[in-house]
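Chemist: Next up, some structures in C-alpha cells.
What follows is calculated from the coordinates using simple rules that are stated; it is not laboratory data. Here the structure is a predicted model, which means the values were calculated and not measured. Cβ atoms are built from the backbone, for glycine too; each structure is taken alone.
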Structure 1
Amino acid sequence: MRIFVAGATGAIGRQLVPLLVEQGHQVTGTSRSGHGVALVNSLGAEGVLADALDAERLHEAVGAAAPDVIVHQLTALGELDFAAHGRVRREGTRNLVDAARAAGVTRMLAQSIAWAYEAGGEPADETTPLDVDAPAPRSGTIGSVRALEEAVTELDDHVILRYGLLYGPGTWYSADEQVARQLRAGELTADAAVSSFVHVEDAALAALAALDWPAGAVNVVDDEPAAARDWLPALAEALGEPAPPVATDDTRAGWQRGATNALARNKLGWTPRYPTWRTGFTSLS
C-alpha cells in the first residue's frame, strides 16, 4: 500500500516508519524540519516538508503522495507546549482530514489518548463516553481530543488509536526526559491516581496492525492499569532517580481510572510485547 504518515518523526512515527517499510509499503512521511525529512529518508521512506497547520502545503503533500491510507501521528509535545499540541489536534487534524478528502483518501488511522474518558470506578473501555463535562484545565484537553476524533470520523473508514501513557525512546518516560527530571526535583508524589501505559514500540506495532482493523476506536494500552503508588516508584528505580514520596490516602480524580485493552487483545489479536509496565520499565535503564 501507499501510506502517508503525518508526524513521521514523532516518538511513534520513527518506530512505525521502518516497520511499514519492512512490510513492503510505499511510505511518505512528513516533518516540519529539513533535519526531520532527512531522518525519514534514512528510515527508507520518502520524507516531505509539511506543517499540519499549513493547510495548502499539507494538501499538496497528500495529493502528491496519493496514499491508500493516512496515519495521523501528529503531536507538538517536544517543548511541553500544551496549547500548541491542542492546536495540532484541532486545526492540524482538520487540515489533514480535508486534505484526505480532497485527494480521495477514505481511510485514516489517528492517534488519540486513553485518559480522556469520564469518571468511573473501573478501567474504561471504548464504549465509555469522553469526559466532555470536565472542568478547566482538563476541559481543554478533552475539547481538543473530541475535535480530533470527530474530524477523523468524517471518513467512514477510520481507526482511532487511544494510546495509554507512552514510555520508551523519545517519550517523557525515559532517561533524562521530563518525568525523570521531575522525579529528580522531588516534584512528583506516588498517589492513588490510576494510569494505563503502553511502550512506544507496542504503540507502533498496534498502528501497523490497525491497517487491517475495522473502523472504530481502540484502546492501545498494556494489561495492567495501576495506581501511581505502584508504578511511579518502579519507574524511579528503573531510571535511577530518587524514590518519590508515597501518599497515604486513596484520593484520585474520577477520570484517573485507566483503560482496558480487552478489545484490542481479545477481538483484534493485538498482543503487546511489554504486557505490563513492570517488565517494560526495566528496558529503560
Structure 2
Amino acid sequence: MNSLFFMYLTNGIVMGIIFALSALGVSLIVGIMNVINFAHGELYIFAGYISYILSVKLGISFYFAIPIAILTIFIIGILIEESLIKPTYGNDMYSLIITFILSIVLQNFALLVFGPFPNKPPNWISGATNMFGLFRYGNQRLVSCLAAIGIIIIVFLLIKKTWFGKTIRAVSQDRETASLMGIDTSKVNMLSFGLGCAIAGAAGVVLAPIFPVTPLAGVEISLIAFIILVIGGMGSLWGCIIGGLIIGIVQSFGAAYISSGYKDIFGFIILILVLFIRPSGLFGRKAL
C-alpha cells in the first residue's frame, strides 16, 4: 500500500513539473504582454513533430534535435508576434481572437501534413529505476522531469539575473515608464513572445517521448496550461510551479483511486475551489 502511494506521489510530482513547464510560456507572455496565446498547445506539438522528424526520419541525434526544435519554435513565435500579434496591440480581444484562429489553422495544418496518427520520437533512455526500494519508475519520465527542472531553472535565472530579464520585468511593471527610460518595448514584446513560444516548444520535446504527438494533442496541453495559469495567478511564474504540482498530484491520485477516465475533471474541480477561495489565484497578479 505504501509503495503504491509513493509511486502515485512520484508520478504526480514528475508530471506536475512537466505541466508547470508547459504553462510557463503562457504565464510569461501574459505577464509581459497581457496576451493570451491560444496557439500555445499547437506550438508544443510542432516542437514534438520537429524532434520526431529530425531524430526518426533524418537520423539526427536527439542531443541536436532538441535545441533545433526549440530554436525553430522560437523563430516561429517571433514571426507570429511580428505579423499577427503586433497589429493588435491596444486591443486584447483582437489578439485573443487571432491566436484562437491560429490554433485552428495550425491544428488543420498538422493534420494535413502529418496525418491523424500519433508520432513519437525515440526515448532518450530506456529501463526503470528502483525508487527507494519501494517501486520501479520509468527512466524516460525521470529524465524528462530533470530536463524540465533544468529548463525552468534557466528561465528563472534569465528573468531574475540577466539584463534582458530586468528589461522585461521593467516592461511588465510599467510599460510607459520603461519606454520613457529608453527601453524598446516593441523589441521586448517580440523577444518575450518568442521566448514564451520556445518554452512551449521545450515542453513539447520533453513530453513527446512520453506522450506521442497528434494534431489535436495541443488542445489538452493548452487546457492544462490555462488551468495552471489561473490557479497559480495570471502572470506569476512561481504560481505556474505550484499550480503544476497541484494538478499533477491531484490527477495522479484521482486516476489511481477514483478513475483514470475522470482525470481531466480533477483539474477543473481544483480550479473552481481556488477561484472560490481566492479569485485572483494563489499568487495573484503581480509583476515578474
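Chemist: From 1, 2, which structure was Rg and Dmax of the Cα atoms in Å = 18.4, 57 calculated on?
Modeler: Numbers: 1: 18.4, 57; 2: 18.8, 61.
This value belongs to structure 1.
Chemist: Now a separate question. Once mean count of other Cβ atoms within 10 Å over residues 65-72 is calculated for every structure in 1, 2, which label goes with the largest value?
Modeler: 1
Chemist: If you work out mean count of other Cβ atoms within 10 Å over residues 113-120 for 1, 2, which one comes out largest? Don't jump to the answer; show the numbers that get you there.
Modeler: On the way: 1: 21.0; 2: 12.9.
Largest one: structure 1.
Chemist: The value 24.9 for mean count of other Cβ atoms within 10 Å over residues 193-200 was derived from one model only; which of 1, 2 is it?
Modeler: Working: 1: 24.9; 2: 27.6.
The read-out comes from structure 1.
Chemist: Now for a separate question. Which structure, out of 1, 2, was helix-only ellipticity at 222 nm (-39500 (n - 2.57) for each DSSP H run of 4 or more, over all residues; to 500) calculated from, if the result is -24000?
Modeler: On the way: 1: -9500; 2: -24000.
Label of the originating structure: 2.
Chemist: Also, quick follow-up: Rank structures 1, 2 by mean count of other Cβ atoms within 10 Å over residues 105-112 and report only the one at the top, that is, the highest.
Modeler: On the way: 1: 22.9; 2: 14.9.
Between 1, 2, the highest calculated value is found for 1.
Chemist: Here relative contact order in percent (Cα under 8 Å, 6 or more apart) was calculated and came to 18; which of the structures 1, 2 was it taken from? The partial results should precede the final answer.
Modeler: Numbers: 1: 18; 2: 37.
The correct label is 1.
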